[in-house]
Structure P
């Protein structure tokens, strides 16, 4: 009973707090699951580490999108909270094995879209510092590879500047704070796009694409539309995806970048999932690869997460992230904090000189 009560509290908290503003539909469903003894028993059949509401709700959504839970799909499409709550409980109880199989096989994907507004000026700055005419992008940890399309999207900043491809079907915007404007510097040509992740997502694979959609609440059509647009753009130039330990795969990924191009590794809120020892190993891998040509690293991480990137005296867990540019070459490392950002890149303060 103690375990059931704990699970009940987790689902009620998720509904009443985590989902309250983001998804009224999930608020109703999560609370209903917390109040159903049958549903809680079914959730207990899922391995303990996969019982989080975000995982179970995504697994239920995946079944609905796949046509294996038609009543739930209809309730979600109608935005009917009561019907969705009942259908979710029924699906969970009747299809416990199917829900469990999805929850075990998949891991939840945070909203991975929209990071290009921060990455674009930082990548252009990294290339400027090396004098690179072409770059090879290596994205670590953003499994669907959307960061690798950074040069193919249009980005409008609050100060009136526009970067990237103005004709792109994918458009982003970001507010700018502070005195320094975002530089109007264009990125050089991208000649390689490589994604490295423990469990990469291939947007050209229907099952993978459906799972990305399943990780979004059903009642957020604007997020679904953005995801669809980014997925379609990425599918027109699919990146090379390397599956496995990102730190150990770095040498292989770097070797895939043509010799004349500058390899630029990007991490966006990826290193926080690694222990400090592994983050230092990541830094060592980059340094070791820079014996014959420069290697750049653009990081967007929480304060103090990215090794060697200055924190500028900011406190850890202060609610914002630091945008860093590091260049490795000839046994030397030059790292600088070029910006701060908030709300996953929707608000940017550029700090580097022009």
Structure Q
């Protein structure tokens, strides 16, 4: 899958519009580059950010019970209940910033039943324990990718122009570390962080277990991203990757959260190298492996707030800046329209 944003006329037109606003050239800094990107994604001089949607994909991980997280596996479904009740950080930030929020059950080991705000896309009741076997079969992986893609296409058909991504899954920072190690070549120790708050002993245990998982899989250095995803990924990570690819095909702007969401993007970028053109990297996570991801993707995040919560919180907090970039492009007067003299 290869897709890219066509250059030429629209880029020149957008840059002329940005430079013609009543301000010194470049004085809005990063917002100017963001406005240019939004216009390029939509191939429009007057881009819109209609029907923004934040999707939180949830899934359980078979390795969670082995000690790769500070929290027990049941916290995944308990936090989904918290999302559905409106009580989590992402609920607060989504409400504050006008983002519609949906929770996707990609593979939680719990039966939620039919619930408002919950999309049942469950592949299975969690992945297998990658310390002992691949986390998912090729069929499960492909189904997760396809279900994520279907969700994104459905939203695009309804007029969604901006899709933000979040996740929930106890143990998924460990899965993200393994994906990052194998897909970027970064030493595993540099990809492993404290996740939900491991102490020093817990971090050392996590590092040992992930090294064990790497030895068990014994992947060749040239192993493709889909193989790596099946070995170590989560259903929520696979579903995000599929949704990203389908959304970019529809010229939807992608708001990328932190470490776990960016691990899904590493998979998507291996399939479609130009997908980064559609991505706004919302923040720099406090997880050490996120630096390796950002470097591999040549990405510059908007915010650096020391966040490591996940849930899409960084994307929700960056959303006002994305809106500001589109707003100045569409609403700010030009020198000509305002009767203001430009540079001599």
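Read-outs: derived from the displayed coordinates by stated rules, not from any lab. Since the model is a prediction, treat every value here as computed from it, not as a measurement. Cβ atoms are built from the backbone, for glycine too; each structure is taken alone.
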Report summary line: Re mean count of other Cβ atoms within 10 Å over residues 150-157: value 18.5 computed from one entry in P, Q; matching entry is structure Q
Query raised in the report: When mean count of other Cβ atoms within 10 Å over residues 22-29 is calculated for each of the structures P, Q, which structure yields the highest value?
Result: P
Query raised in the report: If we compute distance in nm of label points 7 Å out along Cα→Cβ at positions 14 and 318 for structures P, Q, which one ends up with the highest value?
Result: P
Query raised in the report: For which of P, Q does log10 I(q)/I(0) by the Debye sum over Cα atoms at q = 0.07, 0.11, 0.16 Å⁻¹, calculated from the coordinates, equal -0.28, -0.67, -1.33?
Result: Q
Query - Which of P, Q yields 19, 25, 26, 27, 2 [P(r) over Cα pairs in 10 Å bins from 0, in percent, for residues 174-213 alone, calculated] - result: P
Report summary line: Computing mean count of other Cβ atoms within 10 Å over residues 126-133 for each of P, Q, the value 21.2 comes from structure Q
**Report entry** Winner on relative contact order in percent (Cα under 8 Å, 6 or more apart) once structures P, Q are ranked, highest first
**Finding:** Q
Report task. Kindly point out which one of P, Q the value -15000 was derived from, the read-out being helix-only ellipticity at 222 nm (-39500 (n - 2.57) for each DSSP H run of 4 or more, over all residues; to 500). Result -> Q
